[in-house]
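Multiple structures follow.
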Structure I
Amino acid sequence: MSDTSSLSELARFIGQSDLNSDNAAVRLRTTNAIAASLMPKRRSVSDLLGAVLALSARTRRMVLPKVEIDLDVFAPGGTRAVQVTLPAR
């Protein structure tokens with residue numbers, strides 16, 4: 001048995017676009033909205049700086065050798081307060 005619900009949904013979809021409107025102002029507004037969404041967004045200097053800093057940090061992490069960090073946290077009484085166990089790579 002075939003399922004025709006997808007075809008029925010597609011048939012109902014036809015003609016629902018605002019580009020198919022008889023009103024020229026509605027068609028123009030819809031066309032302008034589509035064109036605006038396709039235009040590249042204006043980027044600020046802070047966006048560019050953020051991208052440069054992110055790429056710089058990533059490059060630095062790739063180039064620098066791996067490090068090991070031992071972390072010991074003690075309570076005021078001198079006993080160990082936290083024990084951190086990380087998986088070995």
Structure II
Amino acid sequence: MAKRKTINVDFMKAFANEQLARTDEAATKEFKMGICVMIEKILFMTDNYAGFNYIEWLNGGFERWQADGEPEGSAKHPYMYSKHGGEYARKYY
């Protein structure tokens with residue numbers, strides 16, 4: 001039986017997003033950094049890159065940032081970056 005030599009890009013993006021959303025102790029910042037490097041390479045090479053957003057920002061961070069007067073610079077980081085993976089806790093589109 002011949003082995004399959006291709007994989008669906010949407011499947012890989014969904015899998016990467018699942019891994020980047022993890023909050024268990026094994027899903028470290030370094031682990032998520034590797035996932036980001038891998039999925040970005042796949043998405044760029046297949047002309048499927050459509051950006052990303054930070055999970056914390058999507059899960060209420062934006063609203064908290066607005067309510068707190070829209071702080072700028074590094075003061076904005078707690079609203080964007082997760083405690084579980086920092087700037088690598090992302091959702092790719």
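Derivation of every value follows stated rules applied to the coordinates shown; laboratory data play no part. All values derive from a computational prediction rather than experimental measurement. Cβ atoms are built from the backbone, for glycine too; each structure is taken alone.
Before moving on, here are some points about what is shown:
- Ranked by relative contact order in percent (Cα under 8 Å, 6 or more apart), structures I, II are led by II, which has the greatest value.
- At a computed 14.3 (Kirkwood radius over Cα pairs in Å), which of I, II: II
- Test item: helix-only ellipticity at 222 nm (-39500 (n - 2.57) for each DSSP H run of 4 or more, over all residues; to 500) calculated as -15500, pick one of I, II: I
- When FRET efficiency 1/(1 + (r/R0)^6) of positions 7 and 55 (r between Cβ atoms, R0 = 30 Å, to 0.05) is computed for each of I, II, the one that comes out at 0.05 is I.
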